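*Asks:* These are the structures in question, set out in turn.
Each reported figure results from applying straightforward, stated rules to the coordinates on display, with no laboratory input. Quick caveat, the model's predicted, so the values are computed rather than measured. Cβ atoms are built from the backbone, for glycine too; each structure is taken alone.
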Structure I
Amino acid sequence: MSIEPPALDFTPLDRAVTRLREGLLRYHIDESDSQIRDGLMQRFEFTYDLAHKMIRRTIEAGSANPEEVDRMTFPTLIRTAVEQGLTGADWPRWRTWREMRNITSHTYDETKALQVAAEIPSFLSEAEGLVARLEAAGGAHR
């Protein structure tokens, strides 16, 4: 008799995606509102971070050797996720989002903030599909 591991809970990622979508809608109402843009960038940051963590956890949960997954570099992790059908975007897209995430945490520059905001719709589209693919692979919401 084997014991089934508990299903992964993707509720936090699903909520973060919802919050990011809400922030993007508000931002599109008035793209000159820097306070809304700043909030949108923070929502992007935590959604990106959760997406990364949940991809890693899902791959670990399905791996015969979770420690090996834990040691994977980020590019290898994303390539593995692509191979497993967990992500709809390839490594170059994820690299762009990773660069945008790094920009948001290291410096504030108006031009860079606008660049990050411009990338958020493509990330949001990926994140929305990611939730569904991860749930299908790793278990359902609890």
Structure II
Amino acid sequence: MQRASDFETRLLNLAQRDFPLTARPYADLGRRLGCTEREVIDAFRAMKDDGLLSRIGAVYKPGTVGAACLAAMRVPEDRLEAVAALVSGFSEVNHNYRRDHAWNLWFVVTAHSVARRDAVLLLIEEEAGLPVLRLPMVEDYHLDLGFPLS
């Protein structure tokens, strides 16, 4: 994985806290950075292709839109990479990560409804052939996911 260029770093610093909610957000970001809409779009695409960026999207307070669930799986070490790829193949999965624990693969499923969230969890179980531990939210915490990249 490569490092972000100075321009990409400036773009990410701006977009993670002040993404314009307008009809042409990439053009608005470009104006603020002194470049074109196409340059902004191309930079985001290149960062995604290079693995520097996984997605662009909003983060909502839990329970305000759709349905989400933290989940975990006990995956045999020799299957971990394949099962992680399977889990990441669902558009409803934001990310997954390995933990040094018996439940070694953790992920978050976010869907437009409880029914879809539950269907995704069942599909993951069926396709992986492994149970999924569903971890309901008991208390929510606001984690500020924005941080300066330079």
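*Asks:* State the single structure among I, II that was used to calculate distance in nm of label points 7 Å out along Cα→Cβ at positions 14 and 118, giving 3.5.
*Replies:* I
*Asks:* Continuing with this model, one more query. semi-axes √(5λ) of the Cα gyration tensor in Å, for residues 94-133 alone computed as 22, 10, 7: which structure among I, II?
*Replies:* Of the options listed, only I reproduces it.
*Asks:* On Kirkwood radius over Cα pairs in Å, which of the structures labelled I, II is highest?
*Replies:* II
*Asks:* Of structures I, II, which gives -12000 when helix-only ellipticity at 222 nm (-39500 (n - 2.57) for each DSSP H run of 4 or more, over all residues; to 500) is computed from the coordinates?
*Replies:* Only structure II yields this read-out.
*Asks:* Using relative contact order in percent (Cα under 8 Å, 6 or more apart) as the calculated read-out, with 38 as its value, let me know the right label among I, II.
*Replies:* The correct label is I.
*Asks:* By the measure distance in nm of label points 7 Å out along Cα→Cβ at positions 78 and 126, tell me the structure among I, II with the highest figure.
*Replies:* II
*Asks:* Comparing distance in nm of label points 7 Å out along Cα→Cβ at positions 70 and 102 across I, II, which is largest?
*Replies:* When distance in nm of label points 7 Å out along Cα→Cβ at positions 70 and 102 is computed for each of I, II, structure I gives the biggest number.
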